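Multiple structures are listed underneath, in structure tokens.
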Structure 1
Amino acid sequence: MEKAEGLYREAEDFLRQEEWNKAFRTATFLLSVGNNYWETTKYQELTEAIKTAREDGEKLYQARRLVEQGGVDNLVEAIALVEKIDPKSYVYKKAQDEIRKIGRQMLALAEEELEQRRNSSAAINIARRIPASAKLAEEAQDLIILAEAYADAWQGKVASLEAAIIRAQKVTVKRPLYGKAQRLIARWQREIEDIAHLEKAQTLARGGSIDALSNAVAEASLIPVSNPRYEEAQDSINEWQRQIETLEDSPYLNRAEALAIAGDLGSLQAAIAEASRVGRGRALYSEAQQRVGQWQRQVETMQDRPYLDSAQQWALIGDAVSLQAAIDEASRIGPGRALYDEAQNRISEWRSRLQRMQDRPTLDGARDLAARGDLQGAISLAERIGSGRALSNDAADDLQRWRSQIRAEENLQEARRLAGGATPEALAAAIRTADRVPNFSPLRNEADLAISQWSQQILSLAQQQATFDVAGAIEIARRIPENTASYGAARAQIEAWQRMLVPSPTPRTFP
């Protein structure tokens, strides 16, 4: 029965591949091989195997889902679930592969705790939970040894590093993590050497002299960048370098302060020169520059105070020539100097006084012309006062008022010219033009009087028109503006005329 045997082996292959449906479909072919033994006994045996393999496959599926969720607890639970699969199961080999795979993941988690989180306790706990079925007992035991070694090494002392090396040496040549252990041993031996450099450097630095600190810097500089203690060594080097610079530069600053005590110009300049020997980036540079700035301000004050005192004496005289001399004298104090702001404030005050003195006759003359009625002359004279000068705002106010007054006169003249036409249209245009005279203008009363007269003229023209053309009269009366004295009378007249235009109803005649 070669055909039946072939079908049976094919179904078994499908089971090993977790192809349950294909295995069952192949098994059904045994029912038609024409042999009672294969159609009954062997068929029943195969279907039972399929059922068992399917159940084991479900356990494997659930274990894989747990692995996907991650976490040590889920990995341990996944292994426990896979361990329940019978050795006779068709998926037993896959189950064992899965257990070893999960065990490797647990080892990786333990190493992650060591390398990334520096947590030896967590790493040891994970390694101890790897089941024996994962067949990783030696790797787990080696990892526990190395985790204990790490815990010693992280203390950073020579003795603790030596203890870490002794622990790591327990991982012998035939052990799985022997290579890693040897790398750690070499690393910790180098670190011991570098700690010796650092401890020697610290001992040298306690001497406190420039030579002692320089030797300490040289000793600590032997620690390479790859060493875990490199940053600590660099911090120490930077501190010792600052101490060296302080020792080297303090004499400059001390001599400078001693010179500055005298307080005279020469002593202060000598102090500045001495403190300026402290170079940029040095430990005492900021302090030195602060002192230099202080002394420089004192020097500038001594140098420039005579200019400002002389300027003030000139300003006390008070005439234009003296004020200009005061401004010129104070202007000798340049930007950035200690007395510059004070000088500029005084210059601004004196310049304002000088400009008022220079421009007051011009503005007074312009106002006198305006009072005599020569507005155009007043404007021409006041325009000589430039913008930004002390009296420019006063001049601008006067110019605005005078120009407005000229426009008011021009508007009133134009309105009278228009009113000369004596037609309703001309009178209405005259009213509009006169109404442009501002309310604050002295000509506003005159404009209002003219507007009242012209509105009355329009009403009179409308009344004359009404004798022969009522509709035309209404159109004329409507030209009277609302803000005029004749507006009310015009509206009453318009209503009366409109009633005249509406025909009376014809009386009805009854038989």
Structure 2
Amino acid sequence: MSRNPRTGDVVCSIPDSTPDQVRARVAAARSAAPIVAGTPPTDRAAWLEAIATALEQNAAELVELADVETGLGQQRLTGEVQRTAGQLRHYAAAAVEGSYLGVTIDQATPTTPRLVRVNVPLGPVAVFGASNFPFAFSVLGNDTASALAAGCPVVVKAHPAHAGLSDRLAKVAAQALAQAGAPMGSFGVVHGYQAGLDLVTAPEIAAVAFTGSQSGGLALWRLANQREQVIPVYAEMGTVNPVVVTPAAAADLAELARGFVGSFTLGSGQFCTKPGLLFAPAGHHAATRVAEALVAAAPTPLMLTEAIASGVAAGVARLVDAGARIMATTPSRPGAGYAADAAVLAVDVGLLSKGSPLLEECFGPVALVTEYTDTDELREALATLPGSLAAAVMAADDDPDASWLVATLAATAGRVTVGDWPTGVAYTWAQHHGGPWPATSVPWATSVGAAALTRFVRPITYQSVPDSCLPAPARAHDPWRVPRRVDGVLHKPGATR
């Protein structure tokens, strides 16, 4: 059941999928799996292009429905539809390029047999849509697009916060896929909490992709590890995402404070890459500067769900109990639905320690500021940080502290920025959207960017296997025209071997 965040009124109620319906979806995906896996990437790219085009053609209707269910605003949602169409085309291009297949051939020698290594699709993938990006990380988001591109059927568990939109997106995608020639079962959607559990435990499901809370991700991870056949769970769970201001950059602290506020309140603080902890050199009154910037910006956050809104208040209380001090809040408007107060808190750097609630994510427009007296104190504090999706360094030109800070933060973050706020993730070839535990359940996997396809394949080596028995991309005549490494030498399509 979805509700309008602005009013709390029910928007629509989609019936939960029954166990029989879940089994039917999963069975259809299993039947389609060998067909999808054996389909050339150019054809799978055409499927994704068809979905992207259908999204664009139905954008006005979809945005209107999404706005009622999420309150994110038509401008933001229109841009997100465009982004999602772009993502679909990006993963289509990655599939056609083919390096994710890792085709590697060692020709036979007098002492060794012929070996052919290639990545093959895992099979049906269960995708759990996120609440905060109803298009880009939901039914047709990064996980669905990259799994289909890699040759895996997808069954999505829709997020209840935008159940109506999820149902409509499923219909749009199903029609587009059918018209593009995709097999029945290559894509499906289920609704309901129990349906999600049934999906993870279904023996036909080969992997799980999840974007959301740490509690939700860990619950699915544990469930998957209790199966008779354990499967990978690629859970992106969000983190505190630290930002460090160097002594040399502190002269611009007023401007940095405004940027920090803009970053951690963007989208009402409901981005998994939202910076939640700012380190600044002592003597510059960083917490006061950020508090002043928050009051000046005067955001009026609207949260996606009632649970998220109440979680903001609970998160602030948890930080205060752990020793933080509230520096400023921007009171939400009375009667504004699922509103929340934006808040800046300050804390003594000495209170930061491994496992402290001060280092836990508070999902929403809330951030913590702390000051360090010298490099040794900063190093000690950074050593307490848990894994994060992103970390940022705000440095001056030729800053003597930039290099060691980048190296230090790279040890616990999946992405490190210098001079850029971490909020937002571009879908590109070099992107990594992941990070060490507890940011994600698999630190080397990314849920955004071309490398996302590698989550849904596994390597097999074929020894002395006749060419006709090999998967299509590994055969001698190279029917899929993908890169391959032969006897250690990389060959591009069309190159002489």
Structure 3
Amino acid sequence: MTKRFGSFTALDHVSIDIPAGQFHVLLGENGAGKSTLVKCIMGFYQPDEGALAVDGRDVAVRNPRDARALGIGMVYQQFTLVPSLTGAENLVISRADAPSIIDWKKEKARLAAFMDRMPFKVPLDKPVSALAAGEKQKLEILKLLYLDQHFLILDEPTSVLTPDEADEILGLLRGMTQRGELTIVMISHKFREVMAFGDAVTVLRRGAHVGGGLVKDLTPDAMARLMIGDTVIRERAARTAFASRPTMLELAGLFADDDAGRPAVDGVSLKISAGEIVGIAGVSGNGQAALVEALAGQRPLRDGRIFIKDKPFEPVRKDFDRFKVFGLPEEPLKNATAPRMSVAENMAFRAFDKPPIAKFGWWLSPGPMRARAAELIAAYKVKTTSPDAPIETLSGGNVQRAVLARELSGDVDVLIVANPCFGLDFASVAEIRAQIMDQRNRGAAVLLVSEDLDEILELSDRVAVMSEGKITYVAPVAETDRTTIGHHMAGH
């Protein structure tokens, strides 16, 4: 299969054979072609060359409706359920033959018989908005099974789940493939899941099929080498020990509301020392995003105080400069950049009113701005056609690098990062985590908010769990484990 977008070849003669009943994993960096491949299978894209064969015969998939007719369905990274409707209503309206007037007595009887055959249960009488993230993910999968889809494509299906929920769902799906009830293709970046649940792996790099095979014959190191090719991975410095670590950042009883006026951050108190990373774990939607927004000045605090070196801090520009507070928010293209402005201009947001970029506090000098941007682009390996290119033209990993270059190019006392590696490729993840660890080793206090528990455990000195807007558990990483953290993430 080959797919081109203008002069760019996103897929270059990729061939994959997936036997019935196999749990097959697609691996690759960002831009490797994984999403393009599955979108060709689903009918969102039409390949320029190549063919798709189902059950040994060539088929034409012109749109997702054709894919559905062939028994091919996809679970996307973002939920596609209607939040205000119940689980039962979401299932029934997803059918192509859904009646305009629904006989609920008859439909509920059919749904009950369907659920009796399923390996996992979800309450179908509750609105989807009242379901936990794990239940929503189960319902997304149940919807495909309800529609009689036997070939499932899963796009990063565990990114919103606790470790226990992820293992439960993947374990049940693996059981269904072993019984010959399903065939699964999963896009994942998590080698632990690949090794635990996958039967076979295909690795894509720069649009080409570069290797793979049976999971039992591969190691994580071998798969990583296939993914990154000749890319040089930066070694992260060893964790530096500090004899004395004064409190650098203190959150004292923070309260904040969501956009609807409901409590989102509920009495959060936390202290972070100099030279320490505290990781906040939690299932998406438990107040972590609101907390980061409050610390960044994007969401007002209803109550509570923030202290840096025991002095009151307000999240406004002059205090960010004065206290040397920097950050990398979630979705930086949306939350930390002006997308249509150039890379150089975005990199100057911290210094546009200071010499040498500014004279008299207001006269901007493009020359020094571009020169400084060129230095940062080289130092942080930002791939861009020019410092004058709009930052929205960069890949996700390079937007992250550009924002990090801006935020980490000076002295840092406090660093606040949120899901810094979500959806990024292997090499970008290694580079960004190395940068975070470097700041910790230089004595910065780092607050790391992440939905990736592996990331929390790899980087943090202490871990805190946020559930329903509260910090419900805090422990040194060396004194806890995935299971304990997972139970607290689930509210137990």
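Each reported figure results from applying straightforward, stated rules to the coordinates on display, with no laboratory input. This one's a predicted model, so the numbers in the text were calculated from it and none came from an experiment. Cβ atoms are built from the backbone, for glycine too; each structure is taken alone.
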Check the numbers for distance in nm of label points 7 Å out along Cα→Cβ at positions 261 and 381 across 1, 2, 3 and tell me which is largest.
-> 1
Parent structure of the calculated result 12.9, given that Kirkwood radius over Cα pairs in Å, for residues 341-420 alone is the read-out and 1, 2, 3 the choices = 3
Which of 1, 2, 3 yields 0.00 for FRET efficiency 1/(1 + (r/R0)^6) of positions 181 and 389 (r between Cβ atoms, R0 = 41 Å, to 0.05), as computed?
-> 1
Work out which structure the value -24500 belongs to, where helix-only ellipticity at 222 nm (-39500 (n - 2.57) for each DSSP H run of 4 or more, over all residues; to 500) was derived from one of 1, 2, 3.
-> 1
Which of the displayed structures (1, 2, 3) returns the greatest value of distance in nm of label points 7 Å out along Cα→Cβ at positions 357 and 437 on calculation?
-> 1
Have a look at 1, 2, 3 and say which one yields 0.30 for FRET efficiency 1/(1 + (r/R0)^6) of positions 53 and 165 (r between Cβ atoms, R0 = 30 Å, to 0.05), as calculated.
-> 3
